[in-house]
Structure P
Amino acid sequence: MKRCATELATRISRALIYASNHTKPPRTWTSSLEQTLHQLGCRDSLTPPLVSRVIDPFLLTHHSLALGFFNWASQQPGFSHNSLTYQSIIKSLSLSRQFSAIDTLFKQVRAHKINLSSSVYASLIASLIVGKKTQNAFLVFSEVSAEIRELGPDICNSLLAALASDGYFEYADKVFEEMLLRGVSLSTLGFGVFIWRFSRNAEMGRVLSMLDEVRRGSSEINGSVIAVLIVHGFCQASRMSEAYWVLDELRGRGCKPDFMAYWIVAEGFRAMGSVPDTEKVLKKKRKLGVAPRANDYREFIFALVSERRICEAKELGEVIVGGSFPIEDDVLNVLIGSVSAFDTGSAIMFFKFLVGKERFPTLLTLSNLSRNLCKHGKTDELLEVFQFLSSHNYFKDLESYDVMVSFLCKAGRVKEAYGVLQEMKKKGWGPDVSSYNSLMEACCREDLLRPAKRLWDEMFASGCGGNLKTYNILIQKFSEIGQIEESQRLFHHMLEKGVVPNATTYTSLLRGLCQETKLEAAFEVFNKSVKQDMVLAQTILSTFILYLCIEGHFLAASKLLCSLTCDIEHSGSHVILLKCLADARAVPIAIEHIEQVQKASPSTLQVIFNELLASLSSCSKPEAILQLLQAIQEMSNFQQ
């Protein structure tokens, strides 16, 4: 029986996924998928375990299909959801962070008093944290606080760190107290971020009493790391006297301050201009401090980055680098790549510290740094990084050169990128098609068409044949600027070279042909797509119809649609044409088109009717659409 249920679940999920490949956008639930389910004849076999098995694992990563199937099942006679089905759908929606839909489902869960497993709550809390909805994560936590041991220490510590990091100290304090009460182990990550942020404004006595409570329990925290975080918190709030005093208190509680903790306090006093206090701290450091263990901070920074606590990772990294304390290359690589997403200045500082040790970033780190420098418009800094690395012979192979060329092009540094291309040739690293494509794309973006053409000639002269992307870049640009003959020439050239066009090729060319009113050529190009691949033709058809309509070629669009065979599903394209005709107030042409569809395929007309009706509320000219709907009803005697 179990095997039969699994086979049926597999059949249902595969049918939904296959059918949804043809929806717009793909993999989204539409009413047509209900017809797919009816054709399978699975209504009588519906049970909560079957519905749950279809969603988990088969539709877990397809949240729209999962939710559509879940809702469809709820509408079937005699079927009702239970904890199994709710758990599977909430798991799917949590993965894709569809929080609005999850809220609706939880209201149903509460209304029907359905018990869900702790793993569902844990998954949802984790998803909310990643989605930066920490307050909502706390509310979910509060619902199951009596059973937080089942949630597991990882989720609880993650939530504690997230709440403290985001400034929700009242909520963080409640999570902390609940974890102590329920005996959930605190980690260096969870308690560390919490006490770090909490110590900025909390009374010292409260900070130390919290530390005492944790030390009395079974939690395993790194005392030296915690000491650094507490001291740093005090110093950030300019509470230097308390920071100095707490050093002895921490040592007495088994959290022995290392050199980093003393350095933080000394630097705080130095910033205040208090030389005697600075010397006093340094003297105590020499007497009582211990060398920091690089591996402890390595693990802690990795944990922070893994939990997306990048701001905290950056601040701790700045302390390590500022005091020239030991730090591994892999930690610096992680800091450069992650911190550059929001603070390019700090990322460059980490980069300079790394190369200052005569060590160099990994190619992945360089790619992440370059991408973020481009995103933040820091092109001068990007150029500086590449020039420094080039002067130290960092670029030694095709892959690394491709990275430099690619990001110089993204930054609009076409001249510099071309210079790198010439350097590659001199060194015997003949540029590959990827480098040529990056530079050609940059030329087109900057409207440097002559250089782009020269680059095309140079590429073929060097024995590097263009690929699909090369042709698409140029065809798209030439079509865009009205040089459609050039686009056509390139299209025929790629066919001669055996390069197979894709949807981008066809849509770019068709757009240009429609704009230049070369309709016969456009139809020939579309027919080529039909001969090449029926599914491809179906994919580009609606776009082609839209281009025709934008240019006012309504009759040509109607003629094309009516000439198509049933092998190409095109009801959506009919709807596009009819809506465009309605917007243009060309209702007589629309009705004439409807009459032709009715003669050719009454079933297609019914689908068109349903889709027009569904889109009525979002139409700019609803009165015209109503006229069309009425005309369809009169022709076919349809009922709404």
Structure Q
Amino acid sequence: MVEHCHTKPHYQINDTKNIHLLTERQSATFDVEELTQFMFSGSENPFDINTRRKLIRLAIAHPIHSTHLPFEYLTADEHYSICIRKSLLAIQEANRLNITNQKHRAWFFDIFANYYFAFYIHTSMCLYALENIASEEQKQKFLPLAQSFHIIATYAQTELGHGTDIRRLETEAVFDRTTDSFIINTPKLTSTKFWPGSLGRTVNHVLLMAQLYTPDRDHPCGLQMFLVQIRDFKTHEPLPGVEVGEISTRFAHILGDNGYLRLNNVRIPRTQMLMRLAQVDEQGNFHRGGDARLLYGTMVHERIRLINSFLIALTQAITIAIRYSAIRFQGQNPNGNETKILDYPLQQEKLIPCLSTTYAFLITFIKLDTYFNQLKMNEKNYLKQLPELHALSAGFKGYASSVTERLAQICRISCGGHGFLVASGLVGIRNAVDGGCSAEGDNVVLLQQTARYLLKVMQQVEENNTKNIGSSVAYLQMPLWSSTTCMNLNDYCRLFESRSQLLIKEIYTKMLESSSSSSPYDIFINNSIQLVHIAKAHMETFFIRAFYEQVGRAPQHSTIALALEQLFYVFTIHTLCNQSTDFIRLKLLSADQIYELETHTLPDMYARLRPNLVALVDAFDLHDFELNSCLGRYDGQVYEALMERARLNPSNRHRVHPVWLSVKQGTLSKL
């Protein structure tokens, strides 16, 4: 049935009802659909826009979407109930429509459930872990149950007292030979599993990370993953020895369903430790089998998934902010007319760098995701390049989530007071990406992992051992950029690569010189601020090189190439100005050159891009259902939408609130 849906854009220009937004679209210098197809089409593209359009049309057609109030007007229990109903319906509909591709099913689930799909961690992370860390026998037994949602799991790693430092986790799994089972406990308060999504009320299993002891309590064997049932299949009641609950509502009505879990002498069969990479036999003997590096592959997969969610949020935020800025007027010009806020240079200074960063991140993500999927086809090459993939995915997540959180707030502020309404869509986006800064690893910890990889590569360069050096760090063995001015796009790439090369060489030399007088731990801790800095510098280099390559693929689309080139300049120069100290100190550019870029080149690029700003966000082809924003809707009827949403507020069902009836009637009880 998916094949029969058409792939044309969700909206045409004549769907625009606001005259000011229509003028913006008519002023574009390129064809929006041409840019959309250039950026996002193709089955290999992670966004596969044509298939996504079909799935969105199918997802939003279901009548359940018209049966409830906007989410901000629901109680927490009403919201949870609606999300569970939609999530279960999404699964039924995907099966009915014969949507079998896992990526396509995930898109359909997300859209159908308004990005509140209750089994998100189960489908995105737990199924992946079972497929890659379970033995063949375990996959035959558990995968069909998990794929049919009979088993619904979440990933339980983080504890009340320990998060990113997983080696310190305190949950225990002790083997008992007499019953061929593991006895699992959270022995301390700090060992309580805390934060797993969907744990509070939803899942019936967890993929539990615990310290293994076998053949008895005196023999630790390190962290392993266990499949543990926590709720009864028939009643959904917690099983004996299981204490489970929700930890908070976090940000009002975000589904999250984050929970806590305590286990007291819970027994599971020995065969429910995932055993592709390590095994325990009936006698309690522990064996390592398979390549433990595959665990990093699971982390890479999860981080790429997270990066994707940040980018979708960022495209939504910048779309809302630019469209609203194109219809909002504020202040009076000399002719006595109001001024469109998108025409103010200060508004452009807020939003155009956000837009250019969105494109830079999207382009880089497409490159990284494609590279990841190509490598997975050959396990030998995959394992060979895994250190580079791990460094890139950790650095991308650490860098992009922090930047996305800041840019989402800029988009919120750029919409003034209306941007603070939940109905703007921006508040939910900002809260979601804010939480993402801590999910699956603190940003600065991830950036330090990237830095460790860079130091190892620099050591290889210094030792002339660069045979297997990754493509993302090949610049570390290249001559430094020797020009004095940036004449073209590649000059900017080489400028950033030279800056990163010099910074990495500098900290590498400094740490090497300290090795005779300090411990490795002290050296790393004392230089951790600079290490995070070099990781960010490397990621900026990676973003800029990927952006440059994409511009180079667009010459046959001349008007598109020009717009992308202008966005490249904005992203690169804006990033350069924010890090100007490096370029001046390393004598790559002078202060006068940077001043010229900041005060003349950037504003000139803003002016050149101004006619295309709305078209550049329209190219993301986000449906209004996805945006869920009164301010960002395609037709531009912002004020009508705001009033309609306000009138739906349940508080307005009373012409006089009951408490005031009591006050006026003198029946209000006194404290």
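Read-outs: derived from the displayed coordinates by stated rules, not from any lab. If you're wondering where the values come from, they're calculated on a predicted model, not measured in any experiment. Cβ atoms are built from the backbone, for glycine too; each structure is taken alone.
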* Asked: Comparing structures P, Q by distance in nm of label points 7 Å out along Cα→Cβ at positions 91 and 587, which one has the largest value?
  -> Q
* To do: Name the one structure among P, Q that relative contact order in percent (Cα under 8 Å, 6 or more apart) of 15 was derived from.
  => Q
* Which one of P, Q has helix-only ellipticity at 222 nm (-39500 (n - 2.57) for each DSSP H run of 4 or more, over all residues; to 500), as calculated from the coordinates, equal to -16500? -> Q
* Structure fact -> Comparing Cα Rg over 2.2 N^0.38 Å across structures P, Q, the largest value goes to P
